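Pasting the structures here.
Read-outs throughout are calculated quantities, based only on the coordinates presented, and are distinct from any laboratory measurement. Source: prediction; values computed, not measured.
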Structure P
Amino acid sequence: MIELKKLSKTFESASGPVEALRDIDLTINDGEIFGIIGLSGAGKSTLVRCINLLERPSAGQVIIDGRDMTALPRAELLKMRRSISMIFQGFNLLEQRNVLKNVCFPLEISGVKKQEAEKRAGDLLKLVGLEDKADKFPAQLSGGQKQRVAIARALATNPKYLLCDEATSALDPNTTRSILELLRTINQTMGVTIIVITHEMKVIDQICDRVAVIDNSRIAEEGRVSEVFTNPQSDIARDLILPQDRAALDTAGGRQVRLTFDGLYSQAPIISQMVLDCQAPVNILFADTKEYEGVIYGHMIIELPTDERQADKIIAWLSNSQVGWKEEK
């Protein structure tokens, strides 16, 4: 388990101190895939680098498996870091080494014998689907293949935790999907706890169990992906999850209402039933649904009739239904 308690990080700059993180409290449970999402500059990359103390916090605690990382002597800290691996957006492969030797590198540093290291590396390349690329060099690989090599290398020392800092940001959508599926497989088959740092909600949708939304150096919201997705509480979460192009919503019609489907009623003919019961038409301005854990979740924005009596009738119908709704401002 990873526990962050009142974690803060301040950098000194020519123009004065810059507060990157402030009073972060998070608990990441063993075996889960935990997402941390935010816009560029929100502090998410600093946060993940504080977990393994690549950045030392200015205040607070990083407690991993009951041990405060910030209080450990250097030798103990280095030992604990072996259980925490990291993959990056830029892959960080050694260009002068072939694929097999890249995966072997952390094992060499740990003093593992060459034959044993190569056997382990070969097994990991098979796991990530690159057993036929062992003698290739990074320059001969695609971006997705490079990230698979980086994942294999990160797993070489049998880590308990895997930190992914924007690991799919440089990849196309299809490659991103395959990498996320690989990470999910690793989580399920090897029991590795995975922390995913991203600015893309679709990455969170596909792979994460829980998510924390970070904004202006602080945690704005935290919860299960299904809960945050269907009912975002913070402004930043709404901006990340709900449609960014608001131009489509600027109409000359009636009031607008956002319906939220929580998986219970998303397959029921809600709109049809509402229109039939109220004898009032509505205009669907936007609709988006996603599947999470086998259940459909989504949002819909409808425009109410300009006739206020009809509009009030629909609002009354929604108030007596079990569909989540909120009038848009």
Structure Q
Amino acid sequence: MREIKQIQNVYIKSYAAVGSLIEGAGRFSKEYDVILQDPLCAQDSWEKAESVFLKTAIDKALEKSTLSQKDIDVIISGDLINQCTSSTYAVRDSGISYFGVYSACSTICISTIAGALFIESGVGKTALTAASSHFCTAERQYRFPLEYGGQKTPSAQWTATASGALLLTNEPTGIKINSVYIGEVVDYEITDTTNMGAAMAPAAAKTITDYLKKTGKTPGEFDAIFTGDLGNIGTQLLYNLCKLENCDITANHNDCGKMLYDGTNIDCHSGASGCGCSASILCGYVLNRIKNKELNNILFCATGALHSPLITKQGESIPGICHLLNIVSA
């Protein structure tokens, strides 16, 4: 039986968000630490470029912490590319112990959960947790190379070219990881790979309603509940599924997939997606608000579609996952 893990001594010392031109053109542009003007980052492949985005976020979080690489016990990171390539290449020269993790677009949550448990268990004192995505690498892996010029359906989402990183520590700071809840796989037999929101919404509803039932809390007891990244369609499905459990989260909920691209900077159809979407919103807008005491107690529930291009071509459905972080001001 899944249980909520209360965390006693894990804090966020620093964090950083990195985006590209499109992210920098939106209403959250000032929340990013770095906007990289060249999506290719002067590299000879999009995959190498994504590793630059991730390394930039990790380096910036480390710089803001005033710690050095020798002070970091482990890096826990993931992305959407086969074998976590972007993460591996981003940290290969760091000399720091490394865990590569994969949980699709929910990777920032599972990497941070792993980092929190790593510190809470006493294995180490510090952990850098991170995630990234890149529109061009995701298109090549999951759909078609850009040269194909494929058209997106209205239900499709636009993969964020962005990254985020957090430095966790056992030394008290103003932001604390209060509890974590590891999601379970939920599969409503959605087979449409252009409608990720529908595939992930059931898992988000399951995690959120289970957490509230187990804690005996109501949605209104939290300053905000964030999901990511369900987009426009998935968000409405989430509301409907929660209401079936007599749970109304509409008053204080927002979704990273709806927030990042709000229609003013790009025609993103149903919203944003990708590991970098929720990672950059968390490591920019959300944590900035907690640091400034505008938010004091939030649930951050990143979602992921656990499929591969091969398995969906074989007609299989798309399982969803949602992991939860309860973050508070300390």
Structure R
Amino acid sequence: MLKWGTLPLMLLALNGFGQTCCSGGVPLSANIGFPAASKGSFQFSLTHDLNVLRTLKNGLEKLDDRSRTRRTHSMLFSTGYTFSPRISADVSLSYVWQQRIIDRTGLPKNIERTKGIGDVMLLLKYQVTSPGNQDMALLLGVGGKLPTGKTAMESDDGIPLNLDLQPGSGAFDGIFWALFTRKLGFRPSASLNALAVARVTGIHDTFRQVQTYEIGDNYRIHLGISDQFVIGTTLFNASMNLRYRQAFKDKIDGQELSNTGGKWVFLNPEIRLPLSTSLSLSLQVELPIYANITGEQLSTTYRTTNGFYYTPQ
């Protein structure tokens, strides 16, 4: 069975699955997808995710407009339990703070803030490869998102806010997940990793009480390499990952929204520092290196995810 240190920290950062037309949002499944562990063991994580969106784009073009900014803070708690050498399950919970500022010359500054409990993510996983294989692992997972977050918050003026400012999405979604990791023969502490995630969205059929809203399906592919290093007497894990994300257009009452969806590539370096044999601190940043936006949208400028992870040894 593969140990924690041999797996990439990218598993702990499936950022996305937020309900927003922009390139980020509420990272409901930020920590879902723990690696394989021994039968009867629990795993935990508590992380803070900050997504800063102040880059306005139209297609591939970056627009010279800094009048709009978005920030999303999320506290995420995830836990996983291993029922048998092959079968395990994960659950992820979130609490979300969001802020949107529109500051145009000659007009009053508009600030909208929301906060609340987000949606819940569940994932059931099966290890296809032998649990005793120390060099290679293939895990498949299927799960869903439960609409536990609010979707009817209003501005101070009593105007219903857009869905991308709500803590929840108002719909049940399907999640399909697959992880492959393999050690490098010439360096056993290093591993190559591939992760694929598909989110098939449901329909919020009471949006603003009279409309239906469907967030566009999301597909992600993560490719990375991780390794262990020693500085003095401290062993730490470092990883470098490329993330590709495609989001399809949202729909209101079955009609596609023009300024939604797109394709992104992110570079994601990460370092994990041990605090004990089972507890570690993760520090990571996500930087966009390619963004092809559908219509005019704010896109992620940078993103950080930092937190604590407990995995039994």
Rg and Dmax of the Cα atoms in Å, for residues 109-284 alone, calculated, reads 20.4, 63; among P, Q, R the input was structure R
When Cα Rg over 2.2 N^0.38 Å is calculated for each of the structures P, Q, R, which structure yields the highest value?
-> P
